[in-house]
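Multiple structures follow.
No lab work stands behind these numbers, since they all come straight from the coordinates. Remember, it's a predicted structure, so these values are computed and weren't measured experimentally. Cβ atoms are built from the backbone, for glycine too; each structure is taken alone.
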Structure I
């Protein structure tokens, strides 16, 4: 459902900025340093989890100054909703994964269900190794842990840097928490 410009402006005005764009840039630099230390020389296949991780991938990949290849997978529990459901696979690159060192790059570690199932799928598809990186981790219990995390934030409904609110705000320059009135 499309949001009117007045609704959009109202949601943005009520949101709290939790992480600034400058802080995100620092986090991306730190993620790149950690990933370089672990993956340089392994010629990894980086799997961008669509759609949320597209911004994280676009900002992180130029910071990874080593040989790598990029592909994507599309698995989601949200499909534009504010609550997650069952994991829906729209693209799973099974054949490309076999024998490869895989870096799964996702936007957020919330409950960890999506990341856990994606990492399991990579192992099932014959990956030589699997490493996971998320741009944002919520402070809450998770079904799995990411190997590399950009920023850790409170357990609130978030948007920005690829995270969406009702399919909007992925392009917001910062990580913002939606006001209770908008959830």
Structure II
């Protein structure tokens, strides 16, 4: 059953379930209980099981939602005149949101659902375009590719979630990282 074929109350329940799962994944990691999700979402277990047949399906739904946010953010940043600023905003957004769209649950490391693969292809193409624009304008160092950005984003997510690191230190790390991506690291 697709989300658009659901009644409005069922769509609202599904949205609450996915939001609750996303919060719990952020707090506790990808291995959480269905009961915890149902409680956080304020729905019964039967409602949860009507929407998701297991934890993997719920992880996929949350991951797909996060990837959609990454894609939406990249779409907006591609329209900027300054690709280096777009890259800075992407990584700042990653740090501020601690978005785990760049981190995959273990079971999704191999073949993923077609919707996830389609959006990942679009994200990779968008990152490639942003970096190519940056190289063409001389503001992104040659040799920097989307894998470098994905790795940086992954590190930033982990840093963002580390409560022992003060916010100003996190921003200093981001600035240092961005200087390494620039064509002129001194600038």
- Item | For 0.50 (FRET efficiency 1/(1 + (r/R0)^6) of positions 14 and 46 (r between Cβ atoms, R0 = 35 Å, to 0.05), calculated) the corresponding structure among I, II | I
- Item | Answer label among I, II for the case where distance in nm of label points 7 Å out along Cα→Cβ at positions 94 and 158, calculated from the coordinates, equals 1.3 | II
- Query: Here helix-only ellipticity at 222 nm (-39500 (n - 2.57) for each DSSP H run of 4 or more, over all residues; to 500) was calculated and came to -23000; which of the structures I, II was it taken from?
  - Reply: II
- Message: Looking just at distance in nm of label points 7 Å out along Cα→Cβ at positions 118 and 150, which of the labels I, II belongs to the structure with the highest value?
- Response: II
- Candidates I, II; distance in nm of label points 7 Å out along Cα→Cβ at positions 22 and 38 computed = 2.9; producing structure is I
- Of the structures I, II, report the one carrying the highest value of mean count of other Cβ atoms within 10 Å over residues 86-93. II
- Message: For distance in nm of label points 7 Å out along Cα→Cβ at positions 30 and 134, which structure out of I, II has the highest calculated value?
- Response: II
- Query: Out of I, II, which one gives -0.64, -0.95 for log10 I(q)/I(0) by the Debye sum over Cα atoms at q = 0.13, 0.16 Å⁻¹ as computed from the coordinates?
  - Reply: I
- Message: If relative contact order in percent (Cα under 8 Å, 6 or more apart) computes to 25, which of I, II did it come from?
- Response: I
